[in-house]
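Trainee: Right after this note come the structures.
Read-outs: derived from the displayed coordinates by stated rules, not from any lab. Quick caveat, the model's predicted, so the values are computed rather than measured. Cβ atoms are built from the backbone, for glycine too; each structure is taken alone.
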Structure P
Amino acid sequence: MIMNFRNFKSGFTLIEVMISVALFTIIMTIGTGAVLNVNNTHKKSQNMRTVIDNLSFVMEDMARNLRLGTDYHCQYLASPPIEDPRDCPNSGLSIAFKAVDGNTVVYRILQNGRIEKAKKDENSILSFLSLTPAEVKIDLYQSGFTVIGADDNSNIQPRVIIRLSGVVEYKNNIESNFNLQTTVSQRLLE
């Protein structure tokens with residue numbers, strides 16, 4: 001039995017190579033876009049985490065100092081504080097108190113949405129320091145300090161409710177909302 005072998009040349013045709021290269025390019029473009037999107041999402045979540053950690057630190061600093069402080073002075077505006085203890089049931093933008101070391105400490109929320117802290121020095125001068133980063137914008141209408149029981153004639157243990165609400169702004173005008181609230185009761189030193 002004699003077999004007839006034809007002269008076959010094996011390989012891919014030009015059309016097959018072009019189709020495979022085009023499919024590979026499309027798949028790689030989609031894959032690269034997905035990887036870049038995941039990377040952007042990761043960066044945004046890391047930035048949000050950093051800002052929320054910063055806000056939590058600010059809230060904890062205020063709570064710790066208020067817990068040990070006395071003579072709360074609440075005001076509706078972020079102006080220099082008054083000196084007599086005063087309740088503020090309708091939420092003020094500024095609170096001052098006597099810290100455990102005897103100095104006056106002031107926290108205030110400004111019109112530009114920033115939180116500042118000041119401590120009176122030996123010359124009774126308040127020098128304010130910003131506590132929040134530029135990406136944070138505090139909403140003045142939903143944030144503030146509520147003081148209950150600061151008046152001398154009240155039989156209630158003084159407490160302060162701190163509310164912070166606003167947005168964190170990212171690059172490309174991306175915003176993320178936040179709401180933080182805590183209640184601090186005065187710790188009476190015996």
Structure Q
Amino acid sequence: MKLTKENILALNPCHIGLVFAESCNFDAVKIWNTCPRGDWMIWLLLQTQSLDKQTSVKLACLCAEHVLSIYESKYPDDKRPRLAIKAAQAWADNPTDEKLALVKLTADGAWKARRAACADAAADNAAYAAAYAAYAAYAAAAAVDAVYAAAAVYAYAAVYAYAAERKWQADKIRELIPCPFMI
């Protein structure tokens with residue numbers, strides 16, 4: 001899909017995103033290859049309908065797995081978030097009804113783990129990301145759930161290393177999704 005300046009403007013990006021696009025001369029490939037923020041990239045993928053369900057689940061799993069150690073350091077015996085991520089990854093690699101049933105079960109478990117960890121914001125957000133990674137596989141609106149998983153990671157990052165986390169996500173998105181805006 002070719003993305004022009006007019007297409008980008010029609011998407012009505014936020015002011016800071018617009019400034020970034022202008023700094024890239026509205027060159028969609030340059031925007032994609034240099035964007036420092038995963039949230040902007042996910043937004044662009046959603047706006048252009050360039051994110052399929054399996055890819056969104058893989059992205060959600062990457063984001064959740066990246067911060068899972070935060071949860072596990074506080075709750076080392078609680079494997080529910082890890083099981084949810086693993087179930088979602090297995091579904092994304094080979095979607096079957098059996099795997100989808102397991103995803104639903106493990107997502108519910110990760111959600112309960114999240115509620116149990118609510119006193120610790122970082123652990124809560126890590127479990128939240130795991131739950132939404134699994135819900136992304138289960139839900140019809142998987143791309144939206146991928147955004148929720150990424151948002152949970154951003155919430156963690158806001159306390160710790162926001163810019164670094166956004167950059168990490170942007171790099172992972174580029175690894176997972178080749179530029180969809182080539183001519």
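Trainee: Comparing structures P, Q by distance in nm of label points 7 Å out along Cα→Cβ at positions 22 and 166, which one has the largest value?
Mentor: P
Trainee: Here is a further query. Which structure, out of P, Q, was helix-only ellipticity at 222 nm (-39500 (n - 2.57) for each DSSP H run of 4 or more, over all residues; to 500) derived from, given a value of -24500?
Mentor: Going through each structure in turn, the value belongs to Q.
Trainee: Work out the source of 17.5 here, i.e. which of P, Q gives that when mean count of other Cβ atoms within 10 Å over residues 30-37 is computed.
Mentor: Q
Trainee: Shifting gears a bit: Give the label, chosen from P, Q, of the structure having the highest value of volume of the Cα convex hull per residue in Å³.
Mentor: When volume of the Cα convex hull per residue in Å³ is calculated for P, Q, structure P comes out on top.
Trainee: Can you say which of P, Q returns 30 when relative contact order in percent (Cα under 8 Å, 6 or more apart) is computed?
Mentor: Q
Trainee: One of P, Q was used to compute distance in nm of label points 7 Å out along Cα→Cβ at positions 70 and 118, and the result was 2.4. Which label is that?
Mentor: P
Trainee: Figure out for me which of the structures P, Q the number 2.6 belongs to, where distance in nm of label points 7 Å out along Cα→Cβ at positions 14 and 126 was derived from the coordinates.
Mentor: Of the options listed, only Q reproduces it.
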